[in-house]
Structure 1
Amino acid sequence: MRYHLQIGEHATPVDAVQGADPTDLTFTLHDRVYQVGCRIMNEHLMRLKINGKWRRAFLCPHPRGTHICIQGKTFLVQDARDLSLQRRTSGAKEEASGEITPPMPSIVVRILVQKGDGVKKGQGLVVLRAMKMETTLSAPRDGTIARIHTAVDARVTPGDILVEMETEEKKNE
């Protein structure tokens, strides 16, 4: 079966064929073939045997798809067809919301900005720790920090709004 996924910034066709065991799949991605066995541990953790090597995959649902973390690298994976439909129906609504949320259950390690700070796209806002890894949440666009809803050592989960941003256009309205 062919899937059309958005992995990070890249639209990627992925072919998947189920093996004799429903938890075994063969994926073809960019002309590379991956033999994958899957063992679901809980709703947020899977063990994957990728080409013979076991890896842990941490999954976290997100309004725009699913964050998948494997070996310290986190990817936002989305159904490209659903994404295309969302863009046609919602425009830039989600991008314009300015609400920064964690991709998975985490602990706030550092807050890098203060209310009223001007920030540039890609600038670090909050550092989180989850599963012995640190991740920096960055500004999705240029703007101003409107509110901070968290503190150092806070336990946060997906959907919790940590920081709210305003764009310059919205601020001047």
Structure 2
Amino acid sequence: MKTTTFTKAIVAAVLMSGLVSAAFALTATESSSILFMKQEEKVARDVYQVLYAKWGHVTFGSIAVSEQRHMDAVGNLIARYRLTDATPAEAGKFTYPELQALYDELIVFGSQSLEDALAVGVLIEQTDIADLKEALKTMREKPIRNVFSNLLDGSYNHLAAFTRALN
């Protein structure tokens, strides 16, 4: 069967009209990276909230608010691409076992002293930076690249804030 200009036009119209799910355009890597990043940002937010409650250090409080904005930005990608968000609403709970284990370990370590808590902030942001850089290598979709790049900039700022507080 020969593909005609008319057939191509109909396929393009269907794709552009939203009749085909936006998730169809994503690679499996893009989809999984978005979903994982939402919960990775949640780890940061939840840890910072606990450490702020324990130590009262303003850096944790202000960056926890920023991490919520990061979660919201990734949540917008999830909605845009019609992905299924399995992020638990409950603080300190995650569907990825490795993130659950990380959260649990960071809470224990950060509860030992304020210095350890600030070191946890540094570790979280270094981890976010590494994961975002790695994810950006495979992202094709411009909206995802934009959000992840903004998250990366935010993580660099957070890393600087925790490093200053630690010193």
Structure 3
Amino acid sequence: MDKLMSQKEAKQAQVLELLKEHKISQQEAGTRLGITTRQVRRLTKRYQAAGLAGLVSKKRGRASNRRLSETIRATAIDLIGTHYRDIGPTLACEKLSEIHGVQLSVESIRQLMIKAGYWRPKKGGTVCAHPMRARRARFGELIQIDGSPHDWFEGRGDYCTLLVFIDDATG
């Protein structure tokens, strides 16, 4: 077996081994693996026929069927490099579509521009302008007070203000 097993496939092997020894039912195996009993039967058949290699995904190590062809990729990078290297991916996508007839998604163009060095991705998450401060260490060190003037009695009494006192240490 030239491919390594993932954690999920190793768990499948353990559960199918228990199933093979009749220690659990197909229903229990399906529950443990999060699949239906029909899928348990399918996995069991593959496990009996090919052993551990039958549980390893056949798609592992292969290129995606949805990848861009090299000719389209090279054409898009050339066009972006000559005409649109100084604009963003969204506008570049629109221009490639309108003028040159190259139909790609904005994200595909963004990835191509990043790889070619024409676009730098933004850093994840901005710095918070008002970061949370640590709570006070001792009870009574800081008391927060808030008032809310409102017609609390809905015309049946005076106009009142609700006051709330919150100790910062205990909340």
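In this comparison of 1, 2, 3, the computed figure -12000 for helix-only ellipticity at 222 nm (-39500 (n - 2.57) for each DSSP H run of 4 or more, over all residues; to 500) is attributed to 3. A value of 7.3 was computed for distance in nm of label points 7 Å out along Cα→Cβ at positions 55 and 159; which of 1, 2, 3 is the source structure? Label of the source structure: 3. Looking at volume of the Cα convex hull per residue in Å³ for structures 1, 2, 3, the greatest value goes to 3. Can you tell which of 1, 2, 3 yields 37, 25, 12 when Cα extents along the principal axes in Å, for residues 71-110 alone is derived from it? Of the options listed, only 1 reproduces it. Structures compared: 1, 2, 3; top value of relative contact order in percent (Cα under 8 Å, 6 or more apart), i.e. the largest, recorded for 2.
Laboratory data are not the source of any read-out in this text; all were calculated from the coordinates shown. Quantities reported herein were computed from a predicted structural model and do not represent experimental measurements. Cβ atoms are built from the backbone, for glycine too; each structure is taken alone.
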